[in-house]
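Engineer: What follows is a set of structures for review.
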Structure 1
Amino acid sequence: MKQEQILISVEHVSKRFERERGVMHVLNDCTFEVMNNEFLVIVGPTGCGKSTLLKLIAGLDFPSTGSILLDGESVKGPGVDRGMIFQEYALLPWRTVLKNVELGFEFQKRDMDQKQRKSEAMRYLEMVGLGYAANKHPVELSGGMKRRASLAMILAIRPKILLMDGAFNALDSKTKMTMHQEITNIWASEKNTVVFVTSDLDEAVKLSDRIIVLGKNGEIDAVLRNDLPRPRLGSAARDPEFQHRFIAFRETVMNVIKKDAGMRTCRVA
């Protein structure tokens, strides 16, 4: 890839937290780049610093050492160019789904009248397949519907970068599969750059262009390019050759994690 395609640069980033019992080291000398319109997935064992790394890119916290650059400029705090989706649902219970999505326009103080705000909010709700629920309140939504509404809220601010921290963890397998299709379609159509944290290796392989594996001590163990052809969902996933390649790559990722943990690795025939 060409140098000008680099969007995010993480350079020798370490993060430590001061605790009563001493210093806790979470990230250790992490260096990598994220390309424009890339779908990058970060995996690793619990407690290795995946979520912390995402928060540093979001500007919600800062490295103890090292730097993070966005378009060549240091990240100095949150910005509308980055939208972060947490594991928790960030919906205001007293507002309808439509009004929750419109919230981003209010924060940005866009020059829009009420009709324009509604039209633009509906566009994003339709994009995530939730237009029919525009007038419902969060208490009336299922977990999958809340996740779609949260995604529409973030998309409405038109971020260049989507930061997703275990966004689909709490969903059942069928709803998660639907959300994989939704986020892949949105990523392709909106040309966002996505940095996605998960502990689900199937999810990581389905979605990623590359996978970063963090070790148990917060260091980068591997950066793996995912050469599986797209689309990877629906009928394409049922092709025997695709399935074999999918399983082989998933085991490659798993073996990096197992090696770091001192466990026996496995091989696909």
Structure 2
Amino acid sequence: MNIILEDEAASVRIVPAGDPLNESTEHAGSMTIPTVQKTTRTAVAARDITKTYGRDDTKVAALNNVTVAFRPGDFTAIMGPSGSGKSTLMHCLAGLDTVDSGQVAIDSTIITGMSDHELTILRRTHVGFIFQAFNLVPTLNARDNIVLPLELAGTKVDDAWFDHIVETLGLTDRLAHKPHELSGGQQQRVAVARALLTRPAVVFADEPTGALDSTTGAEVLELLATSAREMGQTIIMVTHDPHAASYADRVVLLKDGAIVGQLENPTADSVLNALAGLGE
């Protein structure tokens, strides 16, 4: 079913991933401020979402009427100063946190208002996660960690897809190893493989290189870029690192809970300059 999120000024149509996103933009120096005006195909979208924490004098607006869409097969980095709302945005997009108002959709499905059980089922089949701390089960070997989400869902492993992912990520000779027998980079590769195996509509990566050295971090970022480029996977990554963001196709910039611009084909220098303009 096709779902339309709309207001008087614009509409975002959420349909299965496949077609590129069509956006009109207003230019702001070297950045562009996206204004979604046309009917667009997206993997993930949010329309006018708000999120506040606290009450009365302690009330803080973490997200303030945020509208954003993510193109299928794109690698997008979310960046901004500390406290800008980037982690909150990712959590709301992934259904890990609720919004106070507005709507979020993943792959044709509006997730706003879903029960915890419904969200669990949707995330299991449509969403992959890559965490800074890897979150591997220490008693399971690499192979069992990778297939764990499918086993929990009672779904048969697609052996051909499994072999393709494992080979692409260079894990073929590490499948029998437990996490403590793997390097940090190898553990993160296992986490990436686990996230990709279910063929999710989107993979959310929360500071995926934060616990890695620079060499291993670059390796993981290249794997994420490869996943988007060669596997058509949609990647949404939260990071504070301009070098990490330079691997993405696009950087979405937040400040004070609002999207203030974006960078296409970012470089480390262009990201640094954009962040400097935000007071970072």
Structure 3
Amino acid sequence: MGVLAMLQELSSTTNIIYPDSDGQPMADNTQQFRWIVVIKENLELLFANDENVFVAGDLLWYPVQGDNTTRKAPDAMVVFGRPKGDRGSYKQWEEENIAPQVVFEILSPGNRLKEMMQKLEFYDHFGVEEYYLYDPDRVDLTGWRREGDSLEVIDSIQNWVSPHLQIRFELTPSTLVIYRPNGERFYTFIELEQLRQEAEERAKNAENRAQEAENARQNAENRAQEAENAKQEAENRAQEAENARQNAISKLLGMGLTPKQVAQALNLPIEKVLEDDSLR
């Protein structure tokens, strides 16, 4: 290719606009929207501490530079090896040519079979490694996993663990339950807020119990100190009384009274009087 042709091709490529919106609503109804938010936000939480995992919802993915018509906006997608951060769209050639490894789609009554087949072909062609399609109305989950050069249906999706995400899928009669690697399920925003409030309440109750225990311990120490003070005071009074008796005994003996007379005067046993130092 000549230099002029290369410059013309570069010029035509750089002038192409890649819209950030395809003009389509994110969801057709509240149920679809809720599932998109639950999956996307829980995946964000799951990889919150990994700076090299990018999670997005309803973000246009352009896999081919110079082509602004080949694009899809998965309801949720996860890209390993790309940093977090805001993007107007995911232009793969600006992302080290790394395609999203995992994508999710949530069916709504407005989705047509042809549209969903086109999405499957798109994800298959452009390198998605795991693709999950959930129909909340029918409580039906279908998954595909890349084997070799193509996406193949996962035969047994019940309790399937995603190789990339390590999350587990469980279908119940009424809904799909998705579990994190630690066994906790994916929660809605309201459930997360309720859990936060409950945890805060438990922490506050634990703090109150700890404070009550500390108050009880302090009260016990205070009572013990009061008892010790009362004991010491009683001992002091007893000692003062004993000193007063000893002084009285010495004084009366010094006045010439006999020990017997002193014992009678002070109502003391004679042996107590005879203990006085002046009689030794």
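Where a number appears in this text, it was derived from the coordinates with a stated rule and is not lab data. Owing to the predicted nature of the structure, the values given are computational and were not obtained by experimental measurement. Cβ atoms are built from the backbone, for glycine too; each structure is taken alone.
Engineer: Which of the displayed structures (1, 2, 3) returns the greatest value of FRET efficiency 1/(1 + (r/R0)^6) of positions 97 and 225 (r between Cβ atoms, R0 = 35 Å, to 0.05) on calculation?
Structural biologist: 2
Engineer: Next up: helix-only ellipticity at 222 nm (-39500 (n - 2.57) for each DSSP H run of 4 or more, over all residues; to 500) computed as -15000: which structure among 1, 2, 3?
Structural biologist: Working through the options, I get structure 3.
Engineer: For the read-out distance in nm of label points 7 Å out along Cα→Cβ at positions 209 and 241, a value of 0.5 was computed from one structure; give its label from 1, 2, 3.
Structural biologist: 2
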